[in-house]
1. Work out mean count of other Cβ atoms within 10 Å over residues 61-68 for each of structures P, Q, then name the structure with the largest result.
2. Suppose log10 I(q)/I(0) by the Debye sum over Cα atoms at q = 0.16, 0.19, 0.20 Å⁻¹ works out to -1.17, -1.52, -1.60; of P, Q, which structure was it derived from?
3. A value of 15.9 was computed for mean count of other Cβ atoms within 10 Å over residues 69-76; which of P, Q is the source structure?
4. For which of the structures P, Q does the calculation of helix-only ellipticity at 222 nm (-39500 (n - 2.57) for each DSSP H run of 4 or more, over all residues; to 500) return -13500?
5. Say we calculate distance in nm of label points 7 Å out along Cα→Cβ at positions 13 and 45 for every structure; which of P, Q gives the highest result?
6. For structures P, Q, which has the highest computed value of distance in nm of label points 7 Å out along Cα→Cβ at positions 93 and 125?
Structure P
Amino acid sequence: MTLWDELAQVEPEAWGRPQNDAWDRATNFIYTTPTYAGVLERCREAARRLQAPLEAVERYALHRWYNYHTHEAVLSLILAHPRARPHPDRRHPTVDFYLRDREGREVGFDLKLTGFPDRYPRSFSYAYRHPVHLMQWLYHHQSKERRHHRANRLFVVFYDRRDPRGAWALRRDRDRIAAAVERFLEQPH
């Protein structure tokens with residue numbers, strides 16, 4: 001099975017609790033566990049350590065696993081393009097990859113995947129017509145936790161007109177994402 005196939009197994013659920021350091025530490029296996037079944041298996045030990053219900057730990061871990069691995073999957077699509085190369089330190093806090101511009105200069109970017117924000121003060125159609133406004137809003141309102149920075153970011157915003165709450169599932173739509181990445185990277189920047 002491919003990573004995309006593994007991601008397709010995640011069902012929409014209430015993800016549970018807000019992010020928290022103790023639960024993050026107990027579920028850090030999500031970074032090195034490539035399969036859906038592997039996450040569920042490792043949750044048993046995490047639930048025991050946290051003294052928490054298994055179902056709650058599974059929801060929390062799957063949410064983190066899904067977010068991390070959809071990020072990595074989209075990043076791999078970007079890195080397949082000849083203008084892109086990865087940052088040598090995969091854990092760099094502000095750069096995931098570099099894009100070469102028309103003059104051959106490389107510019108670093110932090111890849112951010114997000115659903116269209118509920119708190120955005122305008123409609124999706126406005127944001128689509130005015131992407132700079134959305135970008136400025138995202139820079140100001142997103143990532144206010146420990147990863148907050150002002151370095152270059154490439155926001156990939158997911159929105160499902162039929163079901164705005166279902167945008168999370170679009171993060172695993174490989175074909176649509178690959179087509180959008182290709183269109184974006186083929187534009188002269």
Structure Q
Amino acid sequence: MLETGRAAGMSLRVWVRAGDAVGGDLRAYLDRASGADAPRDATHLRHQELISRIAAPGGWRPQPEHDLGSAGVADLLLARANELALIEVWGWFADVGAAFRSWNRKVERITARGTSAASGCWAVRATRRNRSLIAAHATLFAARFPGSGVAWLAALTDPTIPVPDQPALLWVSVRGDRVFPARGLSPRP
């Protein structure tokens with residue numbers, strides 16, 4: 001009922017419990033109050049910032065919200081020498097099929113730039129909902145992201161390691177303070 005948008009009559013206590021159940025926090029604010037200063041995409045920005053900081057030792061220059069023309073906007077495009085890394089940050093999936101299609105267009109756009117290496121990965125907030133969704137569709141996600149998250153993290157942090165050819169899936173901790181490789185995406189029987 002909560003996810004279908006028919007929960008207008010639910011108490012605040014139910015919403016708090018629902019947030020706890022999925023490993024999140026319910027945050028509310030009063031419009032025009034001093035605490036209302038955080039932007040609506042604060043979590044998304046925190047994840048972009050975290051990945052940019054992690055990638056700095058690897059020699060990457062972050063280009064947040066980079067316009068890719070008709071392909072859309074890259075959440076974070078990392079550039080170094082003759083390499084590009086497309087990082088899409090996901091906190092919530094409303095339509096996974098649309099996300100896959102958008103990813104294809106963005107990857108095609110960056111590979112068309114003629115750099116020696118261009119690839120990317122998704123950085124997904126590791127909520128229970130997202131972990132369950134990806135686990136339930138592990139075959140599809142493994143097909144889209146066959147690369148190694150370990151290899152991606154190494155390439156982001158070490159300037160001598162080239163960007164991997166294959167895209168991978170990374171997790172961002174719910175608190176937004178850590179990035180780690182997704183494991184267990186191998187297809188299920």
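Nothing in this text is a laboratory measurement; each read-out follows from the coordinates by a stated rule. Computed from a prediction, not measured in an experiment: that's the story for all the values here. Cβ atoms are built from the backbone, for glycine too; each structure is taken alone.
1. P
2. Matching structure: P.
3. Values: P: 19.1; Q: 15.9.
Working through the options, I get structure Q.
4. Here the read-out was taken from P.
5. Q
6. Going through P, Q one by one, distance in nm of label points 7 Å out along Cα→Cβ at positions 93 and 125 is largest in P.
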